[in-house]
Structure I
Amino acid sequence: MNLIVQGHDIPTPHLKRLATLSSATAIEAVSPTAFRLVSANEQSRADVTAYCDTEGIDCGWVPDERRLADFGLLVMDMDSTLITIECIDEIADMQGLKPSVAAITEAAMRGEIDFAESLRQRVSLLAGLDESALAQVYDARLKLSPGAGSLLDVVKAVGLKTLLVSGGFTYFTERLKARLNLDYTAANTLEIRGGKLTGRVLGDIVDAQGKADWLNRVRAELHLVRDQVIALGDGANDLKMMAQAGVSVAYHAKPVVRAQAHYALNTMGLDGVIPLLGR
């Protein structure tokens, strides 16, 4: 195993300390913010993790034989993962309801309430809102997470397909699909009549199981096995999806997600996923 450590500015003494803790045989620079500690002893995982947590360093154990080209599909959550915002919270802000809706969102992401029910509750509060509010959110508030462009450039260059699957809304996923040249998207459809949101969602809700089903559907279509899939998420409704992937990454995620993912990025942007995928 190699130990990948990442941070915006890791002092040399920290790298040497980590090399000592992990009994690594060498330190290799992967990028200006990432280092590979070669042939690290995985039995030191607890000590290494504790040190990294204290120093604000992201770390992950990566098999030496892993290669990025071995993967075939990158699956991403949208809100607070590929993008920096929760779209429904920002839409609600147009109604002056952001605090109420955001509180429900947070509880759902922590896994405290059923996602589908939480979505129905939140969307019902948007009834009567002009559909132009969606465009305002997309144009003025939606931003890609740091490193998103770099991650997508790298995986596309190697030939991986991309799936954006969201418990949010097709209004945003379809625009991101065109903007970022993504291969597949799936999300929920807001009902709009007479230019106004009705407060309802059309069709089956893309919840935790729905996300997992979409991952497996696309994986099967591409004739891939689980180990060839990477999944990124931040909330409890991403856990079933992430469990279906060979590599799962919790991105600035809730504790319940960090605890169950293969890797957690708490400091770095989405480009921090790249060194975890091998050489």
Structure II
Amino acid sequence: MVRGASAEALAELGDQLGTRTLADSATLGEELLGVARVLRAEAALRRVATDSAVEGDAKAALVGNVFGTAVGPKALGVVQEAVRRRWTASADLAEVLERLGVRALVQSAGTDGPRVSDELFAVRHLVDENPELRIALSDPTRDLADRVGLLIGLLDGQTLPATTTLVAQAVSGTDSTVDASLRTYQDIAAGARGETVATVRSARALSVADQARLAEALGKQYDTTVHLHVVVDTDLVGGVRIEIGDDVIDGSVANRLDDARRRLAG
């Protein structure tokens, strides 16, 4: 999570994404993700690009020379404007460009935008439920293209192009784990629509009506529109466990039983 000057830069640069065709948004998103990958890998370039002692125009010229033939004018303009900003930490530049790339890709999905967050959640669940897959995706001895191809192949072309691009980005190692990257992208995708994601683990399947009531209650509590992702988890015995932002609301029977055991043991 970026803070201070970096958070201000994110807000101001986000306003510059504007409205464009779906195809242009897809191109912009992919190019910004590509720039973010390079900046994460090239520490020296990242340090110069965020050095407040170097004039903004000089930094803009530098990234123009580095990326000018690799990305289009819109993406290059965003990157050049970014390096003119002040940054709380050097690493924040890549993170902000990545976040902007995710937003642009969500925009490229048009009216299917809500599906992006849902599909990212489904991929997270797929990885979480398959230990062998998690090991393979984190295996440093495997070629990156092989790891990307492994997970993309399992999707079998069933996801939106924006989702597929973000899944590939997550495997590229921009975060500590694939799950962590996918969760970040999922939150950004929901945030681009003015929503907050809540992951609900329930001992039984929730009806549409139950989900609507829960989303409404959480929306009032957090003063936002809440988008639910529901997972059936029989280990909970009964009740629900909700993760929303940094908060965890654990009303499961399993948690109450654990609490009772602790009280008895104490």
Structure III
Amino acid sequence: MGGQFMAVSGGGTKRKIELGGTARIPQDVISLQKLGLRFAEITIEDPAGFGLFKDDYRALLPAADFFYLCHGPREGNPNDVPTLEKVYFEKLLRVLSIMPDLEMRLLTMHLWMDARFLPEETLAHKIGFLRRITEKAAGSGITVCLENLSENAFHLEPVFAAVPALYLTLDLGHGQILTDENTSFGFLELCPDRIKHIHLHDNLGGSSRDDDLHLPVGEGKIDFHKIFEKLRAVHYKGTMTLELRPAEIESCLGYVEDLVDLVSRKGEKP
């Protein structure tokens, strides 16, 4: 499974959407490779301790046509600007220094930017924070993607305008929280060119972090058919991570592959 979406070197099928999965430990990479996925998105929550695993991840990299993406650490208290500077910024710099060793070219990071809950001065500081991170990343050829949390497209549109080198990891599960309609539609309407990566998982909606259930795709209430129809309309050709454990990925991979296959077809509705 999954091989039907791979690029063919020397001519052949053009790469469109590539499917991968979350890797929390090196053994997860082996599981994802067995499932036929194209990449692993490795979570680096503690960059200082990640060195214990880096060689194991590197040893698995020579697998045929397989690559890594990176998911960075959480920001901590989103209102604590001094800690963001002294702790979170330094963690991200360490992550950026690790990524080239594993040939990672895309970093997904958290930085809560919801104007409904954060003071204006905190948001302004965070925009400067994002500028500095994208400038540091550019030197290593790394694309930085901000992951949507509770924000909608209207919250992040001015952030993208202020930080031209910043892109979006569109998390479809987060898009179902604190809203009647999944906020993914707004992002796909207002800033489709900023979407470089997508996170896939399901939930039942809700209004708190506890409702971010990370269910296998198809086991919640998210209208994936409608979202994938919109992805086809904007000609999305990036990467997608199933943010699930390998056994959960296996349980819904056929359904996700069908959705991806339908996105690539012209003149048909999912």
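Laboratory data are not the source of any read-out in this text; all were calculated from the coordinates shown. Every value quoted in this text rests on a predicted model; they were computed, and no experiment measured them.
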Read-out Rg and Dmax of the Cα atoms in Å, computed value 20.5, 68, structure in I, II, III: II
Cα extents along the principal axes in Å, for residues 163-250 alone from the coordinates reads 46, 27, 22; which among I, II, III: I
Of the structures I, II, III, the one that 43, 35, 21 was derived from, the read-out being Cα extents along the principal axes in Å, for residues 99-194 alone: I
